[in-house]
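S.K.: Some structures to go through are shown next.
Values quoted throughout were computed directly from the atomic coordinates according to the rules given, and no laboratory measurement underlies them. Remember, predicted model here, so these are calculated numbers, not experimental data. Cβ atoms are built from the backbone, for glycine too; each structure is taken alone.
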Structure I
Amino acid sequence: MVSDQQLLSLLERETIANGPAIIQAFNQLGPEPAVGFTLAACLAVVENESSGENVWGHDPWNQAEYPKGEAHPPGPPVDPVTQESYTAYKLLRDEGYQPQGCGPCQLTSPDLQVAAERAGGCWIPVHNCYIGFGYLRRLFMAYQGAAGGFAAYNGSGPAAAAYAGRAMSWTARWQAMINDLEHA
């Protein structure tokens, strides 16, 4: 069995930020192997979304759906999420401005963001990951596997299909690295 310390070393080597929060959140949920919900799948999402960084997303403004504007305009490549920036963002989001991805799991849905707020703070990586991974797990269950779950996590259409393809490939890569730790 792979220890959390071995996993932390792997995440550091692979330049995934917030390793302790990622591992803690996953350990709180536990795996669901029958549908492919594993630590490797969660790592694929985190890598795809933010490389584990606690940053704001870069979704373009959808003027047709959100005429008021963006709750948090896309910032620089590394635009950290803080309690202060999240509080300011939340006021605009709750007034009907366009939501933006937040944190390591890039929670974009206001419902998921509110769930992370209730868990202790959407801006705190462990709570962000716990809610994001729980959502991913529910999608894997609903779509009876990783491919459909990954696509639904991203949205729909060609971009979601491409996301799922990357995530499936990255899950296999992460699982191989975790398996190597077991045999080291």
Structure II
Amino acid sequence: MRRLFIALSLPDEVRDRLSAISGGVPGARWLEPENLHLTLRFLGEVDNGLARDIDDALHQIDAPPFELTLTGLGVFTEGKRLITSIWAGVESNDTLKRLQAKVEQAAVRAGLPPERRKFKPHVTLARGRIENTPKLETFMTGHALLRVDAIPVESFTLYSSHLHQSGASYSAEITYPLKR
């Protein structure tokens, strides 16, 4: 069994820029630059047979390269008070939405149940039991105008996730080029 997800990788300079703003928020565990990505579909624990079926379905995706823009910050919460992650947002992008829909269709064709949550494109910067303190408010306000323009997207990747006490690390398994 392998824990898998499908994501867009980010160029090193974008990862470095996002990592440069990390810190100063109580309870936040900041992701290492090499772990920053934009998830298209989390697959979960998958056996080798299903992984092969997913790979076959992903190879069938026909989608063009495009560019995306990261803009602003946000948080995900659990309940009313517990903040579970800080993320960089993604400007609305129809080509990204179509690619994600094709990835979702491929996962379902391969045998996975449909994703119940609505796709909200973002790049997770930090996870944890993040305290809603003035330091968080200062961080969010100070980086509210974050903008990273014209990130080229020429492929998507099937990743495996390895859980450790200090968090997760990710390994690229297969990269699928987008076709012009």
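S.K.: Which of the displayed structures (I, II) returns the greatest value of distance in nm of label points 7 Å out along Cα→Cβ at positions 37 and 117 on calculation? Mind dumping the intermediate values first?
M.R.: Numbers: I: 2.5; II: 1.5.
Between I, II, the highest calculated value is found for I.
S.K.: From which structure (I, II) was distance in nm of label points 7 Å out along Cα→Cβ at positions 13 and 149 calculated, if the value obtained is 2.6? Walk me through the intermediate numbers first.
M.R.: On the way: I: 2.6; II: 1.3.
Derived from I, not from the others.
S.K.: Out of I, II, choose the structure whose coordinates give FRET efficiency 1/(1 + (r/R0)^6) of positions 5 and 77 (r between Cβ atoms, R0 = 35 Å, to 0.05) equal to 0.95 when calculated.
M.R.: Working: I: 0.70; II: 0.95.
The read-out was computed on structure II.
S.K.: If FRET efficiency 1/(1 + (r/R0)^6) of positions 101 and 165 (r between Cβ atoms, R0 = 35 Å, to 0.05) comes out at 0.95 when worked out from the coordinates, which of I, II was used?
M.R.: Numbers: I: 0.95; II: 0.45.
Derived from the structure labelled I.
S.K.: helix-only ellipticity at 222 nm (-39500 (n - 2.57) for each DSSP H run of 4 or more, over all residues; to 500) computed as -8000: which structure among I, II?
M.R.: Values: I: -18500; II: -8000.
Among I, II, the structure yielding -8000 for helix-only ellipticity at 222 nm (-39500 (n - 2.57) for each DSSP H run of 4 or more, over all residues; to 500) is II.
S.K.: Taking Kirkwood radius over Cα pairs in Å, for residues 61-140 alone as the criterion, which structure among I, II has the greatest value? Before the final figure, lay out each step's value.
M.R.: Details: I: 12.8; II: 14.8.
Across I, II, Kirkwood radius over Cα pairs in Å, for residues 61-140 alone peaks for II.
S.K.: Taking 26 as the value of relative contact order in percent (Cα under 8 Å, 6 or more apart) derived from one of the structures shown (I, II), identify that structure. Walk me through the numbers on the way to the answer.
M.R.: Details: I: 26; II: 34.
The read-out was computed on structure I.
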